[in-house]
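*Asks:* Okay, got some structures for you below.
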Structure P
Amino acid sequence: MRGRVLQAERERDARPLMFCLERVAGAYHDVHERCPAVPKGDEAPGAVHAGRVGLAEAVKVVLGDGLNMIGETPRERI
């Protein structure tokens, strides 16, 4: 990600960063569809769910910061 930020700055073109943000969002969406952070049914929350919540929070920060860098205001919920 850092490389895409530097490339965008160097070339004065946000498209490489935007493409990277789209890939991060798409990858997270795929993971979330297969491995949700919230337990299903009567399943008890465990360490794996806590890890998935941590991943979701990290992705939120990355996408939010990236959107801010290209001049967009991130939504409260993505």
Structure Q
Amino acid sequence: MPMSRPPYPPEFRRQMAELVLADRSPEELAKEFEPTTQSIRIWVAQAERDEGRRDYGLASAEKDELARLRREVRQLREERKI
């Protein structure tokens, strides 16, 4: 079974996205640093959604709120069963 590594810190992800937005290619950054090209592209897309540059998908704040609401609904359903 392959070893998994801990997630990259948010600051690192933000820096990678900023480098891509400053005209560095994801492929170039993937060779220089450890993450895959696809990971870097995902981080760039999320950064663009957070900044309002992309119309589709959820911004980070919206994802956090959705996760919180889902946890709350799950907890309320469990309490109702009891």
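*Asks:* Upon calculation of relative contact order in percent (Cα under 8 Å, 6 or more apart) from the atomic coordinates, which of the structures P, Q produces 20?
*Replies:* Q
*Asks:* Can you tell which of P, Q yields 15.1, 52 when Rg and Dmax of the Cα atoms in Å is derived from it?
*Replies:* P
*Asks:* Given 34, 7, 5 as the derived value for semi-axes √(5λ) of the Cα gyration tensor in Å, for residues 4-43 alone, which of the supplied structures P, Q does it correspond to?
*Replies:* Derived from P, not from the others.
*Asks:* Ok, one more. Comparing distance in nm of label points 7 Å out along Cα→Cβ at positions 20 and 52 across P, Q, which structure shows the greatest value?
*Replies:* Comparing P, Q by distance in nm of label points 7 Å out along Cα→Cβ at positions 20 and 52, the maximum is at P.
*Asks:* Work out the source of 4.8 here, i.e. which of P, Q gives that when distance in nm of label points 7 Å out along Cα→Cβ at positions 12 and 36 is computed.
*Replies:* Here the read-out was taken from P.
*Asks:* Taking FRET efficiency 1/(1 + (r/R0)^6) of positions 28 and 68 (r between Cβ atoms, R0 = 41 Å, to 0.05) for each of P, Q, which is largest?
*Replies:* Going through P, Q one by one, FRET efficiency 1/(1 + (r/R0)^6) of positions 28 and 68 (r between Cβ atoms, R0 = 41 Å, to 0.05) is largest in P.
Here, each number is a calculation from the coordinates, and none is a lab measurement. Every value quoted in this text rests on a predicted model; they were computed, and no experiment measured them. Cβ atoms are built from the backbone, for glycine too; each structure is taken alone.
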